[in-house]
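Have a look at these structures, which come just after this line.
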Structure I
Amino acid sequence: MTMGAVQEALAGLPLVDHHCHGAVTADLAPAAFESLLTEGEARPGSGISAFDTPAGVAVRRHCAPLLDLPRHAPAADYLARRTALGWAEVNRRLLSAAAAGVFCVDTGYAPHPLTSPAELARAAGATAYEVVRLETVAEAVARAGVEPGEYARAFRAAAEQAVRRPGVVAVKSVAAYRTGLALDPARPADDEVTGSARRWLAAGGRLADPVLIRHLLWTAVDLGLPLQLHTGFGDDDIRLHRADPALLTDWLHLTRGTVPVLLLHCWPYQRNAAFLAAVFEQVYLDVGLALHHAGPVRARAILEEALEITPFRKLLYSSDAYGVAEFHHLGALCFRKGLAALLQDRVDADELSLTDALRIAAWTGRDNARRLYGLPASDPARD
């Protein structure tokens with residue numbers, strides 16, 4: 001009876017997906033679709049298919065029925081049906097099935113043609129807000145041309161302009177990819193920034209200078225919005241041991257009392273992230289991305305580790321879905337199923353009342369994000 005109550009509450013909860021990306025606005029060839037099912041590389045002709053992974057199996061089990069196919073439909077049938085329906089209808093069905101009320105969309109990474117936040121919201125019948133990726137802002141400043149001594153001022157001005165856009169609720173950094181998180185925690189001096197800017201502007205390329213990344217993080221603090229930080233799991237561009245959120249400990253000491261810091265994804269360091277959330281007032285976390293890649297069977301275990309010591313007002317939901325709308329749906333499904341199961345076990349063990357379990361479900365799936373990002377209690381017109 002109580003299991004039904006927890007499941008029912010989570011099934012009916014309009015989630016806030018506090019970090020995701022757009023869905024592709026093009027029909028995908030089989031190899032292109034498979035490449036988006038994995039954080040690794042698709043290897044056509046190798047005999048290794050992205051469908052033969054926990055995420056691929058979950059797509060065939062949980063997404064196939066939404067495309068009018070039987071559960072566990074063969075991959076070839078799934079791809080053919082996806083093509084027959086067309087990308088717009090596929091996106092509408094899968095995004096609607098996620099049953100999210102709000103998406104907070106990182107618009108700073110778009111190697112594929114993607115839905116804008118407004119387009120994502122319309123397809124899902126939801127509301128969308130924007131997350132500004134600061135490395136993208138810095139690289140736009142560099143491309144526009146700036147003198148090294150003016151770089152700090154120009155970047156700050158561009159970042160301030162970006163966050164003033166309607167609907168922006170947070171900023172994000174991918175420092176974990178660019179330098180790793182074992183950075184000198186101190187705010188860099190002006191002459192350090194100018195010297196590093198001179199070298200970077202002369203060499204070109206993406207922002208990967210440790211001093212300028214430190215400057216970017218401190219600029220984020222000055223902007224005053226919640227700061228999302230990629231940690232843990234990602235594609236092969238990351239060095240995983242340098243993406244452990246525990247490496248941020250000294251910087252978190254220096255930034256006490258400033259902005260909320262949202263540790264994104266975290267796996268396999270969700271326990272380290274939980275420690276940081278337990279001891280630093282400004283730290284929050286999610287385990288997005290890992291949930292749909294692990295699949296519904298293991299999502300509970302990941303959430304359970306994240307909640308071992310995390311204060312219940314510190315865990316948020318995200319999918320980190322990118323490209324294929326299947327992952328917006330699967331992220332939500334894995335979260336709902338995993339959280340319902342672990343909360344029910346605590347209720348059954350008389351370690352948690354049903355009232356508390358339902359409150360924790362609402363906090364984690366929706367209310368923590370609403371509070372942190374200052375979102376309205378009920379969303380305006382959904383466009």
Structure II
Amino acid sequence: MLKIKGLNRTFPANKKLDQAAVAAVDDLSVELEPGELFTMLGPSGCGKTTTLRCVAGLERPDAGEITLGDRVLFSSERKIDVDANQRGLGMVFQSYAIWPHMDVFRNIAFPLEIMPRKSRPSKKEIRVRVERVLDVVQLGHLAGRRATDLSGGQQQRLALARALVMEPPLLLLDEPLSNLDAKLREGMRFELKRLQRDLGVTAVYVTHDQVEALAMSNRIAVMRHGRIEQLGKPREIYGSPTTRFVADFIGSANFIEGQVVGPAPQGTGFVIRTAFGEVTAGSAQEHTVGDGVLITVRPESMSLDTAAGGDWTGEVAARAFLGDGVDHMVKLGEVTLRVKTSPRISIPDGTPVRVLFEDDACAIVPDGGGGSLASLEPREPVGSPA
């Protein structure tokens with residue numbers, strides 16, 4: 001469907017502002033399947049929006065090739081650069097960019113009305129297409145209302161309808177939910193996913209929100225410094241991160257340094273010796289005895305036992321109630337682990353506890369060190385004191 005090959009975009013240095021040249025997109029290549037919702041996820045400045053703008057034709061790459069089906073949209077080698085208004089793509093921006101002087105119906109119809117005369121649909125066809133897309137986004141009863149009188153969620157659906165009415169082969173979504181409040185944003189995630197699935201639209205979604213990406217995507221590309229750090233299905237990205245950056249950026253993670261003792265006696269993985277005891281951890285790479293590695297364990301994959309004793313024993317240093325659970329910060333010597341328990345469990349500070357988790361909850365990330373066998377400090381939880 002969409003194929004990006006060797007895409008590069010560098011923003012030049014600005015001597016007046018003492019800014020060095022920035023490689024926003026660095027030799028990026030990826031291919032999308034028809035009907036896929038593909039998410040580019042990463043922190044600010046990772047290159048995700050620049051990549052999207054290059055696909056849209058709003059940004060000119062320095063090198064590479066972008067093809068949509070059999071149509072070349074950009075090629076540095078073949079000197080092809082199709083104008084944005086000739087690419088026929090649908091785009092929903094972070095700001096909805098609705099026309100405040102028009103009602104809902106006219107906002108959606110306007111892109112069709114200004115098409116070149118030879119390709120412009122008839123007035124009857126425009127009405128049919130607008131009414132059809134209004135039904136899809138469930139705004140038919142508001143067709144005559146001024147766009148500025150809509151709620152935030154309704155304006156978001158209006159912006160989506162305006163993109164869909166063009167019946168684009170590819171839909172580009174640039175953080176369209178970031179301006180909504182938390183409750184509405186959660187509802188719109190499912191609404192967007194439903195629309196994309198029911199219509200069979202191929203979509204590229206850009207966001208820095210990890211939960212959004214996990215909830216909506218068929219595949220996720222985690223980006224860093226203009227490159228794809230890891231590409232895979234949401235469950236793969238979350239459960240089997242291939243780098244420390246991915247493990248830390250997607251959700252929350254505990255990191256513990258250790259040393260490879262040998263292969264696991266059963267199944268795949270390796271036995272790892274840590275300062276707190278041995279564990280078995282899975283890995284996508286091969287390791288040899290004595291290798292220093294970094295293992296990661298998700299806070300929700302751990303539990304606490306107040307019958308302390310043996311390996312992985314420490315005490316609760318702090319706790320915070322988060323609504324759907326309680327975060328406990330557990331001190332093991334010089335190391336602090338973050339453990340998320342059921343909201344019904346709240347263990348007072350200073351209580352001796354043992355940290356428990358299954359072997360399949362551990363994964364080895366390849367860029368760990370060996371050295372001091374000490375955990376990296378987790379981020380402090382944000383919530384009410386439990």
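Which structure, out of I, II, was helix-only ellipticity at 222 nm (-39500 (n - 2.57) for each DSSP H run of 4 or more, over all residues; to 500) derived from, given a value of -13500? The read-out was computed on structure I. Quick check on the output: 15 is relative contact order in percent (Cα under 8 Å, 6 or more apart), derived from one of I, II. Which one produced it? Only structure II yields this read-out.
Taking FRET efficiency 1/(1 + (r/R0)^6) of positions 5 and 213 (r between Cβ atoms, R0 = 30 Å, to 0.05) as the criterion, the highest value among I, II goes to II. The value 29, 58, 13, 0 for P(r) over Cα pairs in 20 Å bins from 0, in percent was derived from one model only; which of I, II is it? Traced to structure I.
Where a number appears in this text, it was derived from the coordinates with a stated rule and is not lab data. Note that the structure is a prediction, hence the values are computed from the model and not measured. Cβ atoms are built from the backbone, for glycine too; each structure is taken alone.
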